[in-house]
Structures are given as structure tokens and as C-alpha cells.
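*Asks:* Some structures are shown below for you to check.
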Structure 1
Amino acid sequence: MYKVGFIGMGNMGAAMISGLIKRYGTEQVIFTRQDKQKMQKQSEELGISCAETNGEVVKRSKYIVLAVKPVAYDKVFREIREDIDYSKVIISIAPGFTLEELRNMAGKDVRIVRAMPNTPAMVGEGMTGVCFDENEFSDTELRDIDNFFSSFGKMMRVDEKIMSAVTCASGSSPAYVYMFIEALADSVVKYGMPRKAAYEFVAQTVLGAAKMVLETGEHPGKLKDNVCSPGGTTIAAVEALEENGLRNALFKATEKCYSKCEHLD
């Protein structure tokens with residue numbers, strides 16, 4: 001039996017599998033997807049097994065990751081309902097669906113882990129918020145769940161009521177960071193810096209600044225102040241960011257993201 005089976009293989013599924021196979025090896029993972037031509041290509045590229053049907057993945061796996069779009073969840077649960085039982089663990093990575101809603105879609109008593117990973121999992125730097133009822137799992141299964149999510153980055157157990165906020169904080173926000181990197185790089189290309197060098201300077205700075213927050217334990221505001229010399233270049237730039245609504249733009253983005261999580265169509 002395979003340890004982990006994936007139903008679906010989009011960007012998020014591929015990112016998670018990239019980390020998983022480094023931890024468990026290619027022989028522990030199986031997947032399927034609707035596009036069989038792409039499935040065969042990914043199977044060859046990643047060196048992992050594939051299955052023809054969703055039901056086959058469920059039968060042959062212990063942990064089943066639903067890596068399809070939220071609109072496909074009902075359909076997938078109908079297809080696998082006969083094959084899932086209490087011995088399996090279903091892992092949902094869709095925003096918006098509560099544990100209760102997922103059990104209702106399953107149509108039977110099953111164990112479900114609700115998670116929100118992000119695409120930096122592809123390079124082993126993902127951040128995943130996870131919630132589930134730990135009383136439903138054995139000690140071995142709890143270790144498996146921890147190892148599963150930590151294989152492609154960091155994980156944090158959270159209360160289910162803040163899972164939509166997790167989507168805002170880490171699930172969707174890599175897109176905002178990429179926009180920031182692109183925009184800042186464009187702004188220095190304007191002054192003659194080669195584009196490739198601009199991306200490297202900016203991206204490494206974002207990486208380093210993030211590590212400063214995580215490793216020093218200092219408040220981001222204090223770290224910002226440490227860069228802002230009185231009357232200097234940085235505080236002049238910070239003034240422009242404040243004048244042009246950087247903080248407000250982020251608050252508005254989070255508001256839109258949160259609302260969508262809570263009211264998925």
C-alpha cells in the first residue's frame with residue numbers, strides 16, 4: 001500500500017509532491033488526474049506511480065490528498081464514497097470547506113484533515129495551517145500527519161475558526177509577494193539595473209528580511225525602524241509607501257480573500 005495518494009495534480013499538488021518524495025521516496029506516493037496525457041508525463045518526470053481512477057488511488061493509499069479545485073469536491077466524493085472508510089485519512093486542501101461540510105460531502109463517517117498549504121512547498125519552504133480532531137487519530141497517525149506537512153516546509157496546528165485567515169496569511173499571499181518582487185525589480189530596471197540582477201537583488205532581500213523576522217523574534221516594525229536612519233533614504237521611501245496606501249492595499253486584499261473563502265461559489 002502507498003502511504004500517500006493524490007487525487008489531482010495541479011500546481012499545489014505538484015508542489016507538495018516535490019517535498020514529499022524527498023522525505024518518503026518515490027515508491028510511497030501515487031496519484032491520478034483527469035488529463036491522462038499530462039498524468040503519464042508527470043509520472044515519468046517525477047518517477048512516481050499513477051492510477052487510472054480516483055477509486056484506485058483510495059484503495060491503494062492510507063492518506064488521500066484531495067488536490068482538485070473546490071468545485072470538483074462533490075464529484076470526487078461521489079466517485080470515491082464506496083472506497084473510503086474509517087481506516088483511511090482524507091486530507092483536504094480546499095479553502096472554505098469546514099470539516100463538517102467535508103464529512104457531509106463524504107456521506108459517511110470518515111476522518112478528515114483540513115489543511116491550507118502554499119506553493120513555496122515546491123522548494124521545501126511551504127507554510128501550512130492544519131486542523132483536525134486529534135482524538136480520531138493514533139499516535140502513529142499523528143506523527144505521520146506532522147511528517148507529511150513538514151516534509152515540504154513548516155506547519156502549524158490552528159483552530160478551525162481561523163482557517164480562512166490562514167488562507168489570507170499564507171495560502172494566497174505568495175502571489176502578493178511575487179507582485180512586490182516584480183514591481184520593485186521594475187522600479188530599479190528604470191535606473192539601469194539589468195533585469196536578471198534586479199530580480200536576484202530583490203528576491204534575496206525578501207528572503208533575508210523574512211529570515212530576520214523568523215530568526216530574531218523582533219517585531220517587524222522594529223526591524224523596519226533599524227533600517228530607517230533619521231533623515232535618510234529609507235525613511236523617505238517608507239513615507240512614499242505610506243502616502244500611496246501600501247498598508248491599506250494589503251488590508252483590502254485580505255478583506256477580499258477572506259470574503260471569498262467564507263462564501264465560495
Structure 2
Amino acid sequence: MSDRVKIDFHAGVADVRLNRPDKMNALDQPMMKGLVEACQQLAAEPGVRVAVISGEGRGFCAGLDMGSMANLGSAPSSKKDSTAKKEEAGQSGLLAKHGDSPANFVQQVAWGWRELPIPVIAAIHGVAYGGGLQIALGADMRYLTPDARMSVMEIKWGLIPDMSGTQALRHLVRDDVARELTYTGRIVSGQEALELGLATQVTEDPRALALETAQQIAEKSPSAIRAGKELLNQSTMVSLKEGLELEARLQTELIGEPNQIEAVMANMEKRRPLFSDPE
């Protein structure tokens with residue numbers, strides 16, 4: 001894996017850290033590749049029940065490293081050159097699809113966290129701009145410092161969010177708020193993010209709280225947690241009828257399985273449960 005991303009494991013929790021502090025963890029191609037590979041590793045890693053993602057140094061992620069991506073964004077001299085640039089981006093893998101996911105490579109940098117079968121908590125300090133915000137939106141929960149700053153900053157560069165951020169944003173805030181943030185690129189503080197629905201909690205030490213919450217989740221039935229994430233993920237994209245059927249199917253699969261029985265027995269015997277991880 002790229003040295004742009006570090007992962008430590010402890011008691012079922014994956015501690016994932018963006019590791020480019022000298023550039024405020026800005027997204028260049030190695031960083032993007034490292035994040036996609038991190039998602040792939042966590043999906044296949046036995047015993048991982050929760051992930052916490054944070055940034056080293058002074059901020060979570062300052063967004064796209066425009067300098068490193070300049071060769072793909074320089075102004076074309078003609079329509080033919082513009083087409084060539086787009087083909088170059090596709091051939092370089094930036095727009096390539098990954099397996100059965102609807103997301104291309106760039107979108108997978110953020111959406112990969114939503115597709116993981118385990119919960120993901122983003123711990124945010126400093127800035128989460130542009131692509132950094134989209135990565136945070138891919139998490140299940142977001143803990144922020146009061147003075148953290150968020151922005152849908154793509155408009156500053158004459159662009160739109162293209163790393164899947166709008167797919168999460170539209171379910172978190174009102175439609176008019178999503179539009180205002182996208183059209184203006186204005187910066188939102190951690191406290192305002194909480195009020196708008198972008199943040200789950202505001203705390204002075206989001207990483208410590210995220211790791212504490214992750215440990216609490218890791219102690220619950222991993223079968224039920226995974227089913228809960230699948231249910232919540234799918235419920236935003238299906239009809240009421242399909243959502244109710246999904247709920248019933250997942251519950252039926254849980255009832256009577258070993259971890260569900262262990263949850264009942266542990267509660268009755270007033271002891272700590274000993275769950276097994278799904279294969």
C-alpha cells in the first residue's frame with residue numbers, strides 16, 4: 001500500500017490515517033490509490049469490525065492537490081485536445097470502474113468507505129475541503145472539532161463534486177442547503193456543520209471520541225452491525241416496499257445465527273459476549 005495511508009489494528013478497530021501532513025493530506029494520485037487500497041484491505045481483513053479515518057498533521061484533508069493533477073487539468077488548445085485529455089484521464093485509471101461497484105476510481109476514494117461492510121467514523125480537525133469533505137461524507141459518522149472547516153470547494157476551480165459526495169450530501173442536509181454549499185463553496189465551521197447535519201458530534205478531540213465509539217461498536221455483534229449497515233445503505237436507494245422486504249430478510253437471516261444467540265445468552269448470564277467475526 002502507498003505510504004500516503006497508515007493503518008493500525010487494535011481489538012477489532014482499524015485506525016486509518018491520511019499521511020501527507022506536509023501537504024495537509026491533499027489528494028494526489030498516490031494518496032487516492034492508497035485510500036482505495038485501504039478500503040480493499042479492510043474489506044478483506046479478518047477480525048476488523050469498525051474503521052476510524054483521520055488525518056495526520058494540521059488537518060484532515062485539504063482536497064485535491066491541484067499542482068500534482070495539473071497535467072490532467074491544463075487548458076486544452078482545441079476540442080480535439082480536450083477529448084485527448086479526457087481519454088488520458090480514463091486510460092490513467094482515474095475514471096475506471098472497480099468490480100461491481102457503480103463508482104469509478106476517483107469516486108471510490110470516497111464511496112469506498114460507504115461500501116465497506118463495517119461502520120466507518122471520520123475524525124476531522126483542521127480542514128476538510130473538496131475531495132476531503134467527500135471522503136468524510138463517505139463515512140457513516142463524522143466527529144469534528146468546533147473550529148474545523150468544511151467546504152464543497154470544487155466551484156472555486158470551476159468544477160463540481162465528482163467523488164460521490166453529492167450522493168451522501170443529499171441525504172444529510174436539505175436540498176436548498178446542498179445547493180447553496182455546492183454553488184458558493186462557502187466554508188462551514190464544525191459547529192455549523194453540526195447544525196446543518198454534516199457532523200454527527202462536535203468535540204475537542206474527535207479522534208479520541210471516534211476510537212472510543214469504534215470500540216463500543218466493535219463489542220457488539222458484528223453480524224448485526226454489518227446487517228444494520230447494509231440495511232441503512234440500501235434503504236436510501238429503494239422503494240418503501242423494497243425497504244421493508246430488505247428489513248425482513250436481513251432480520252430473518254440474523255435470528256438464530258450464532259452471534260444472535262450469543263448476544264441473548266450473554267445478556268441473560270450478565271457477562272461480556274464472545275462474538276465470532278463473519279467469514
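No value in this document is a laboratory result; all are computed from the given coordinates. Bear in mind the structure is a predicted one, so any value in this text is a computation, not a measurement. Cβ atoms are built from the backbone, for glycine too; each structure is taken alone.
*Asks:* If P(r) over Cα pairs in 10 Å bins from 0, in percent, for residues 127-182 alone comes out at 24, 60, 16 when worked out from the coordinates, which of 1, 2 was used?
*Replies:* Going through each structure in turn, the value belongs to 2.
*Asks:* Tell me which of 1, 2 gives 14.8 when you compute mean count of other Cβ atoms within 10 Å over residues 103-110.
*Replies:* Corresponding structure: 1.
*Asks:* The value -16000 for helix-only ellipticity at 222 nm (-39500 (n - 2.57) for each DSSP H run of 4 or more, over all residues; to 500) was derived from one model only; which of 1, 2 is it? Walk me through the intermediate numbers first.
*Replies:* Values: 1: -16000; 2: -14000.
Answer for the origin of the read-out: 1.
*Asks:* Right, something else. Of the structures labelled 1, 2, which one yields 17.8 when mean count of other Cβ atoms within 10 Å over residues 143-150 is computed from its coordinates?
*Replies:* Derived from the structure labelled 1.
*Asks:* 1, 2: which one has mean projected area of the Cα convex hull in nm², for residues 167-206 alone, as calculated, at 3.0?
*Replies:* Structure of origin is 2.
*Asks:* Another one. Compute volume of the Cα convex hull per residue in Å³ for each of 1, 2 and report the one that scores greatest.
*Replies:* 1
*Asks:* 1, 2: which one has distance in nm of label points 7 Å out along Cα→Cβ at positions 47 and 151, as calculated, at 4.3?
*Replies:* Derived from 2, not from the others.
*Asks:* In terms of percent of Cα pairs over 19 Å apart, for residues 95-174 alone, which of structures 1, 2 is highest?
*Replies:* Numbers: 1: 39; 2: 36.
Across 1, 2, percent of Cα pairs over 19 Å apart, for residues 95-174 alone peaks for 1.
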